[in-house]
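Colleague: Below you'll find a set of structures to go through.
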Structure I
């Protein structure tokens with residue numbers, strides 16, 4: 001994996017293949033950001049004029065490359081735009097990510113971006129590292145033509161020798177490993193990531209971190225009466241699983257439960273999806289990937305809190321044994337569900353896992369899922385929806401997500417929409433009114449959590465998988481959405 005270190009040296013004199021500076025829009029021109037002064041001095045005072053001449057505007061994500069001049073040691077100077085003249089942490093994070101991606105194939109890069117505060121330092125480091133991602137495991141004949149991510153970053157900052165900076169850099173390295181784990185899982189072809197393989201990955205990954213791992217196979221699920229997971233998985237030749245991963249701190253006084261949807265491939269079942277974009281349904285386990293990845297980071301950072309992760313895993317396939325529209329299934333705990341649409345399967349596996357998670361009496365339960373296409377229609381492809389039975393928890397998650405750079409937006413759970421899921425033969429139907437489908441899905445899940453337990457539901461259907469071109473530090477494919485929010489929330493609750 002890419003490495004990163006801090007240095008207080010002159011960025012113009014560091015042994016690197018490229019040096020990155022930041023530029024912002026200012027009136028009709030550009031402003032060179034903090035950190036660039038030594039490079040400007042070494043290049044000559046004409047640097048800003050040269051950048052303007054070659055078309056640099058400071059627009060967010062714009063990358064302009066210049067050959068070295070003057071006394072700059074690196075053969076390449078890279079100016080990356082941050083947009084507004086006063087960039088926040090996320091603007092710096094995205095700028096560093098854009099530069100990181102643009103320098104794919106480069107070995108050593110010096111970062112002379114703003115890092116005058118610990119917050120800025122961490123944001124720049126995160127952006128650079130998150131942007132240095134590639135999923136290369138399935139290339140053979142084309143491997144020799146593929147440029148690799150930046151091998152090593154040197155981040156220039158006056159705080160290089162401070163304890164707070166070292167702590168921030170440790171956080172960045174831990175989070176990078178977690179983000180890449182989630183992305184790798186999401187990007188893995190479903191032919192190689194059935195429920196069993198996902199569970200095996202959880203076991204091998206977590207045991208080395210001293211996390212407790214428990215896997216329920218098909219027989220154990222039947223004994224435990226997990227009707228939702230079993231029903232969704234019964235159409236596949238690859239049986240379902242339920243994975244429980246537990247992190248415990250001896251001084252913890254609070255317990256957070258995380259539940260992640262893990263449909264390793266979603267064909268829609270008998271209610272078959274249309275063919276276009278079905279290939280993206282390998283990402284329908286993004287929620288489970290986020291939970292597993294977050295647990296690995298939490299285990300390494302050791303916040304004073306107990307965290308339990310639940311990953312209901314199944315493959316939703318059409319076959320002679322698949323569940324049918326009009327079937328009635330019984331969720332763990334006894335509530336019955338009339339299945340009107342087998343493509344509304346994520347809420348069925350989550351219902352089982354939510355009931356099981358609640359049995360351990362956690363202080364907070366949060367589930368995360370690529371649950372509804374309606375979420376993408378309502379919020380687009382970069383923003384997740386937050387629904388909750390507790391206003392304070394919903395606000396807290398929104399604030400934490402914003403701080404770490406994950407776009408999430410509070411959404412309601414209108415009680416009047418619950419009636420659309422009434423069933424004449426069961427306690428509830430698995431779909432309701434097609435209008436506001438994201439909200440009715442949240443209301444369905446709410447049925448399986450006690451009102452006394454603060455609970456939130458994150459619908460990450462939009463941002464979990466980026467089918468468009470890369471941007472900032474976000475690659476094409478799996479993104480790792482919700483990993484950073486979960487880790488930051490656990491740390492906040494611990495404090």
Structure II
């Protein structure tokens with residue numbers, strides 16, 4: 001339990017960084033300047049770095065050992081976070097976010113490999129439940145902590161408050177985490193595989209983040225999309241030919257693992273789509289400040305704290321299907337309720353709807369992830385953990401992009417349908433209205449349009465959760481390995497009157 005708690009505390013830090021900046025972004029923009037598109041790179045650059053540098057983890061751990069890489073990655077992450085807290089302009093902050101993401105991408109993969117080394121197979125669900133407190137709870141609590149911190153302190157503290165936690169984790173790891181050595185004679189690093197993978201994934205994430213601004217049918221978006229697909233196809237060819245692949249593609253021959261990847265993608269699209277757009281609606285439409293926005297999302301984080309470890313325990317007892325199915329059905333219900341989002345809804349309604357919508361992540365994420373990895377042979381678990389993290393990063397960016405496209409197109413259509421309200425002076429009751437009255441009417445109309453656009457997006461996301469329910473029905477727990485025989489049979493078989501041992505056979509013959 002002691003090393004598990006240290007690993008859980010370390011895994012809490014990088015995912016927290018991906019969500020904690022969502023609420024304080026307006027405060028960062030006021031301090032450092034930059035337009036909305038420029039400031040968005042604070043999140044996009046970090047997500048991009050987390051995804052692109054994940055494949056480094058397996059080669060580094062094979063070469064230098066799990067313990068040494070884990071410790072170095074945590075120290076590097078703390079150094080990057082400290083630099084983010086001292087950024088002097090927007091460009092420096094974005095640069096430091098990328099530098100922080102390099103070690104931050106390695107920590108979760110190394111943590112999974114270490115857990116599978118030190119935990120018995122029959123207790124792996126409970127252990128992954130503790131691990132899930134970091135990777136699932138951290139993004140859920142991020143907006144709340146970010147809102148509370150930035151309300152009373154500088155935005156710089158959203159990066160600096162993690163420093164003492166990380167220092168304690170590193171020091172505790174020196175005494176509690178067992179040493180896991182590497183092999184200095186490991187093969188050469190697969191540079192061509194890494195370059196093709198990095199470019200393909202980077203292009204996909206950039207298109208997801210910027211496609212709406214650049215227009216989805218523009219030449220730039222089409223060129224990036226086609227080149228990304230070709231680059232990833234070339235990556236697959238390279239990995240099948242080299243002796244030391246960056247990612248062993250044999251993991252994709254295991255359908256239970258592939259199914260778990262698909263489900264993780266579905267859950268992360270729902271999670272980040274909701275976690276990104278609900279705070280925006282609360283602040284931009286309902287006028288909540290950062291603190292109250294964080295408090296609305298607090299019940300979601302508390303649900304994760306309670307449910308994720310419980311889901312891990314349930315996996316050890318009854319397998320992955322029932323916890324994941326109950327959670328996914330809850331997400332369908334919660335997202336359907338959120339399709340009723342409106343300008344006049346109360347804080348309590350928003351908090352309850354978001355909490356129910358997150359049941360899929362709370363009860364399903366760790367059983368699904370654990371089950372997929374448990375189907376892989378031990379020597380492929382590290383590659384499976386890397387692909388899990390790649391899927392999480394790509395799906396989080398895709399979730400924000402997909403929901404953003406739906407919201408944008410719905411808003412455009414609804415605005416066009418209600419454009420007559422923008423010429424309200426033509427109506428008799430507003431013919432003599434002053435500019436302030438018309439501005440208030442326009443703002444009220446835009447709020448209703450935004451609510452209806454968000455409602456359409458959440459309704460389509462509920463449909464995605466229904467597809468997730470169908471995938472959950474295919475889950476099954478891997479068979480347990482046969483228990484070793486601890487005692488010989490009480491009497492030898494009748495067909496062989498002498499025991500199998502040659503030494504014993506010679507002694508009996510002599511007698």
Structure III
């Protein structure tokens with residue numbers, strides 16, 4: 001192929017970039033890759049073995065090999081690397097060319113980049129990509145946002161490489177500006193919540209019930225055949241079956257109990273607070289990851305801080321059924337919190353995101369794919385303006401009929417002294433959402449008492465202030 005013959009360019013040929021480039025090529029599109037490391041460029045050429053795929057370590061040559069108007073997909077780490085790539089490529093591009101940031105950039109950065117590039121006549125899209133290495137190679141969930149004309153230009157490529165669920169590509173145009181990256185941020189927040197819930201269930205099994213890794217593997221495998229069917233439950237069973245080559249013990253037992261994070265869960269919590277949308281399960285997951293990092297303090301506290309010495313003395317089979325049911329209810333509540341936040345953000349930031357489309361594209365390829373997303377999609381298809389999943393009759397019933405199981409699990413956690421912040425937060429969210437009256441009236445009275453912040457009455461319009469008799 002001569003110059004300016006390649007359909008799309010991929011910048012950054014690490015694990016994600018390499019695999020996505022191969023995926024694109026397998027679906028009949030020509031692709032040129034760029035990486036400053038010549039070995040990575042060579043790896044793409046070697047792995048592809050396809051004349052429709054090439055790679056270079058020279059930005060100028062890369063730009064010259066792309067069809068015009070150009071489309072460039074960047075798979076580089078968020079932050080300085082994205083800034084650097086944009087700074088490097090903008091001068092090499094012409095009016096109407098398109099840059100796509102497919103990393104986990106903060107949505108406010110995406111908006112800033114779009115404005116800066118638009119002033120130069122360039123198009124910019126932020127696109128969330130979920131599915132990890134396997135997803136990039138065989139079909140990820142794609143969450144693009146930005147100018148509609150930009151999406152339409154690359155739509156055939158994105159629909160071809162995306163995962164398929166019931167024959168539908170797991171990609172949809174989500175809206176202008178940073179709609180795509182915002183949706184991916186919320187996706188990751190939900191992921192945090194689900195992973196914490198599963199970890200807490202594992203904690204009950206290993207610390208409360210004394211189950212072995214093999215027993216837990218079998219249980220999670222069976223759970224994945226139930227209403228809990230999901231990617232995260234599936235890989236939990238896989239993880240529990242893995243043996244350490246060095247010791248022969250379950251590998252999970254040899255892993256330090258410090259959960260790392262790259263920031264997307266924290267961003268979700270931060271913006272939810274700005275939007276005043278409660279997402280307590282996700283907030284708890286972020287906090288527990290933070291707490292896990294205090295391993296030295298935790299080890300010291302373990303020697304000095306007392307807790308219950310009780311052992312589980314109930315029916316193990318009954319409790320495991322309750323735990324399964326509670327986990328399913330809490331999962332629905334976690335999706336519900338994330339979707340409620342996404343809906344509020346869509347209204348606030350002018351994204352006009354279709355919640356039904358989000359549920360649809362999360363059914364395949366992504367980390368939080370789960371059978372329950374079919375019900376979530378159906379709920380939004382029936383009522384596009386649904387304010388909360390708990391307002392859908394089917395999903396509300398699924399949670400309500402399991403509330404007793406959630407309460408039993410929380411009681412057991414309290415009795416055994418086991419941390420279960422996400423389960424507790426999920427139950428509190430459910431109880432708070434169904435409360436016609438919360439004790440927040442006392443908070444308003446206190447605020448007015450110490451700061452004259454005023455309050456509203458239940459029997460009259462307007463705001464009021466009272467002299468409470470304090471100095």
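Colleague: For structures I, II, III, calculate mean count of other Cβ atoms within 10 Å over residues 380-387 and state which one comes out highest. Could you put the intermediate results ahead of the total?
Modeller: On the way: I: 20.0; II: 23.5; III: 14.0.
The structure with the largest value is II.
Colleague: Given that helix-only ellipticity at 222 nm (-39500 (n - 2.57) for each DSSP H run of 4 or more, over all residues; to 500), derived from a single structure, equals -10500, which label among I, II, III identifies that structure?
Modeller: It must be structure I, since only it matches.
Just so you know, all these numbers are worked out from the coordinates, no wet-lab data involved. On a predicted model such as this, the values are computed, not experimentally measured, just so you know. Cβ atoms are built from the backbone, for glycine too; each structure is taken alone.
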